[in-house]
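Scrolling down, you'll hit the structures one after another.
Every read-out reported here was derived from the displayed coordinates using simple, explicitly stated rules and does not represent laboratory data. Owing to the predicted nature of the structure, the values given are computational and were not obtained by experimental measurement. Cβ atoms are built from the backbone, for glycine too; each structure is taken alone.
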Structure 1
Amino acid sequence: MTDIDDATGSLPATDASAVGLDAHLVVNHGTFHLDVALTAAPGDVVALLGPNGAGKTTALRVLAGLTPLTGGHLRLDGVALDRTPPESRPVGVVFQDYLLFPHLSALDNIAFGPRCHGASKAEARAQAAEWLDRMGLADHAGAKPRRLSGGQAQRVALARALATHPRLLLLDEPLAALDARTRLDVRAQLRRHLADFEAVAVLVTHDPLDAMVLADRLVVIEHGRVVQEGTPSDIARHPRTDYIAQLVGLNLYKGLAEGHTVQLDSGPAITTTEDLTGPAFVAFPPGAVTLHRDRPTGSSARNLWHCEVTGLETHGDQIRADLTGELPLAADLTTVAAAELDLHPGAPVWAAVKAAQTHAYPA
């Protein structure tokens, strides 16, 4: 429910054009400071990404009304929610551990929200039955949470949040508790449900694939501040911090560009195909790196560095080599190539990258 004006007994006046989320979340808590601006239109799915301790969960708790603002503002569809208690906000929450009521059936878990919003028991259960059918769980209406699989419990939790027709849906690591196979299936189902959701959805996740698949826009937070935001493709192509580069699987460097050369702040120069002047980032995927045990002759690669293997690990169906030396970087190669090169920690190698496989852009 939305706030009722105490003086008039009516809903607060709203600007018909001011729909969606308009928030400036400022929280000062001891040594931690959060200062994050978030805007989203109805139908938008925004993912909050960031390392542990970045402030993602704090931002979600502020939106839910569980942590108070110490500054800024929070408006939803033009209505200020800064001082609105959690139970009175038009907000639905899907928690990481689902937090279903263990003593209630799947049907009654979903019916709980409509009942709290004034629906009769029969009306609430009828709405819950519709949601169960929509989630493909009609045959599990009478099941208690302990009898549901992780994927089924996640869908019940999502239905419970949506059954109140929230204007803001908050999803806190909604797929984190699922095994890999279930995660794949539930992610696809969640994508369909979010595509049909007509209000604002905010997703907190550590998984870049969840964010890329589910969200229209990514907001990356580090140390309580937004360091980058944009579409998933923009973020993937133009990372601006080491965390984001690791998240999307790129080697990232910063330096000063002059023509087709970027002189790194700390390290060698990198030749690129882009023609730039001034501060610039250079990125390339680990798969663009070719490794040699001896200095290659006749190679067309414009970039060549002498390195040493510091670690090897399985990465999907390939081996990822972590290198240090003239240029610290990550390189991906097949298990056959790793064996033929006799790679091991401490092994000296030459790393080559063609200019055409780098991507430079203004910093």
Structure 2
Amino acid sequence: MGVEVSVEGLTKSFGSQNIWRDVTLTLPEGEVSALLGPSGTGKSVFLKALIGLLHPEQGSVIVDGTDITKCSSKELYEIRKLFGVLFQDGALFGSMSLFDNTAFPLREHTKKSESDIRSIVMEKLDLVGLGDAGDKLPGEISGGMRKRAGLARALVLDPQIILCDEPDSGLDPVRTAYISQLLIDINAEIDATILIVTHNINIARTIPDNIGMLFRKELVMFGPREVLLTSDEPAVKQFLSGDRFGPIGMSEEKDDATAAQEQELADAGIGGGGTKDDFSEIIPQVQPNPGMPERKASARHRQRVEDMMHELPESAQKAIRQSQEAEDEVRRNNAEAQERSGQSGGSQKVDTEKQFAGSNDNTEQFPAYRGGN
């Protein structure tokens, strides 16, 4: 099962530039969480702090009972084996084939035989639809394929914690949906704790159990996804809708003159270009494919939300109840479909390699709750 990651009072700066301060949140064991925020707010920096690649000025990061900000290098080395990381650009070794890139953690951290390594690597490459591309170099494939190869490498040690830095970048919308479904299926199979950094609002609405948002060097909020999606926090509403009118500007700090000018435009009935979707209408969370185990995290998450329900805003409570009812209906439908499939002798478990079929050519073009401050 995945392990809990507890962050308390974390502050990070580069020289005189403060990136974020006093960030406090807990990634519950085995649950899927997402971290949102405008570009340049330090989301990738936060991931690097979680695995000890960057050392914060203040605060603690406790992973499986060990504070990695204070532990020895030897202890940190062992803790890092719990993590699988999908970096934003894939971070593949350019001189190695996809097979060797994926095999690298196994050769570095285990004493497995080459035959065992081949079996594991091919399983992971098949999982992301790259079973026929193992001999290719990163420079010979599209950006989207490099991203999927990076995911295969992140999964090769069957990690207890998976960090994904913008898993959808370089992928078209269809393959983004497949990667999202794959993360949910992986969570169902190995019960890993997953944190996804993303700008993709559809992922944020349908994949995670919990959502947080960084803005103006602080964590605006973190908690059950329904809390953020129904929030009245101006920065949250603007980010979800993709509107240029609001506290988020081209630079993170919007000046008063720009804000006043935009308000005049809004008062004149001129729109800011954002979507008019009603995000307070909660879309049911994506469920594992038929034939996959049920997510153990779902029951734990529901119990945790029930325990904190009385602390949440009324709008969030209503959205959570509606979301739970919709998810229960989806589970019932999946169970009935699987039962019918079993009676007919068929199997509905999805072959991910077939899902990605046709994507291995080089012509791929589109490659606990904190209130607002």
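Kindly point out which one of 1, 2 the value 0.90 was derived from, the read-out being FRET efficiency 1/(1 + (r/R0)^6) of positions 71 and 183 (r between Cβ atoms, R0 = 41 Å, to 0.05).
2
Can you spot which of 1, 2 the value 80, 45, 35 was calculated from, given it is Cα extents along the principal axes in Å?
1
Out of 1, 2, which one gives 20.0 for mean count of other Cβ atoms within 10 Å over residues 95-102 as computed from the coordinates?
2
Figure out for me which of the structures 1, 2 the number -7500 belongs to, where helix-only ellipticity at 222 nm (-39500 (n - 2.57) for each DSSP H run of 4 or more, over all residues; to 500) was derived from the coordinates.
Traced to structure 1.
Upon calculation of FRET efficiency 1/(1 + (r/R0)^6) of positions 191 and 319 (r between Cβ atoms, R0 = 35 Å, to 0.05) from the atomic coordinates, which of the structures 1, 2 produces 0.85?
The read-out comes from structure 2.
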